[in-house]
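> There are structures below to look over.
Derivation of every value follows stated rules applied to the coordinates shown; laboratory data play no part. In this text, all values refer to a predicted model and were calculated from it rather than measured experimentally.
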Structure I
């Protein structure tokens, strides 16, 4: 059956380059740039699935505004000069983001998937999958019926992220443009990938 959640995820994995190409990627370093009402924002993300490490950093006008780090099973988030240790539940949820393609690991992460028909996303018909994480947090993911690619994710926690301009990088397809809206960003913020590197030599210093 084409429309069960597992098949939709399988089709997505094929659409972005297939299991073999995904398996070659041990880590990724992605830098995005965005402009929000005239303010330049740089977003840096390192996913190190080999060692279970993660860095997410938002730099506004040259200063780190927010940073999330996961190293050695411990996580912390820093914002406005304040550090906050993450709960075990939050660390579990963040573990998914240590993978470059977390969709390929939903089963081992203990996620459950449920299909809720189709919806139109920017004029394209998409399957709506509701993905429930191990802590009960739900995210709606929208996959194109035609291409198999992920078009949008939507959750109460993170708002909406719309993915477009997929381009091939070292055998896998990556969306080069993200449009982000959430309660703090009522006007969509467009973020563009300016640099993407796979399989870099990473040390603990990269996650400070």
Structure II
């Protein structure tokens, strides 16, 4: 009897963090395009190319997956799109103006409007679960506070006197949120530019 070499073991790619990111990528895209309730775990597993065991290792429930999308992806999007640019701008108004213009230009270039990631999930999930509502409200609060803090900094330098920082922040966030909803419905970035013009007079 001769000893024949056995089959070589398959190379396994052990990248749990990469798998987790892939699932989050797929879930984020699905929730934004179709909505949370219309996206089944089976569809997400197929799109991500993962097994049920692998998915549930990282996200035991669909709710846990949605919470991760909100806390990691949506919060990061608001930070990158709004909070960081406002903090580093010359003034609060300059920061707000730059964000409105940048988003409007991006939407016009890509030719379609998917909407604000935070708005999209807030509209669908705020009444569905108190944990979703709290997480989404926390992102809105951080967004408003960043603008209000910038107004306060402007006031310390002698600008924006007579402006209530919290009121201006609420107006900016509400204007953007409403404009994005209108832009999504009309598939036209025009409402963003209209609201920006009105904010300049506030």
Structure III
């Protein structure tokens, strides 16, 4: 099964971001039928670690590692970290272009949680990505289906965006199903 670890913003934060995206050029292009690959609001998440394919018989080990990471994180804090989506940027070029929104507020707490998660996965000899953690939320994958000038205008517009503040209250283990319409299933959750 294909797994990742994430924190999800609440519905009001997602709705606010969705309204902002609708006003961008990528939103207009998507509404006109261009395949911009906008992030589905139902699947919006902040990835802390990507495990990739994991055998089903190792799921208990994954859950144990993540439960311990969440417990250690909780023990070091008095309350859940307060986050907000705001600002933004672009990864890649050409057909690999990705627009994203930054994470503001107690984003360093999210980085600490990501390090704890990866540390516990490593200790359990479980697979996970080793890319440096960068707190962000993918908005769209326009690739080369939009003019660079329009993509840059949207990046600048995202710089001025600041969504509502929200507490990050859960660490989630999610299974992803690839395909024309990707699907995500919540496997387990731990309070943070």
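> Hey, helix-only ellipticity at 222 nm (-39500 (n - 2.57) for each DSSP H run of 4 or more, over all residues; to 500) derived from one of I, II, III reads -21000; which structure?
II
> Could you tell me which structure in I, II, III was used to calculate mean projected area of the Cα convex hull in nm² as 11.6?
So the calculation was done on I.
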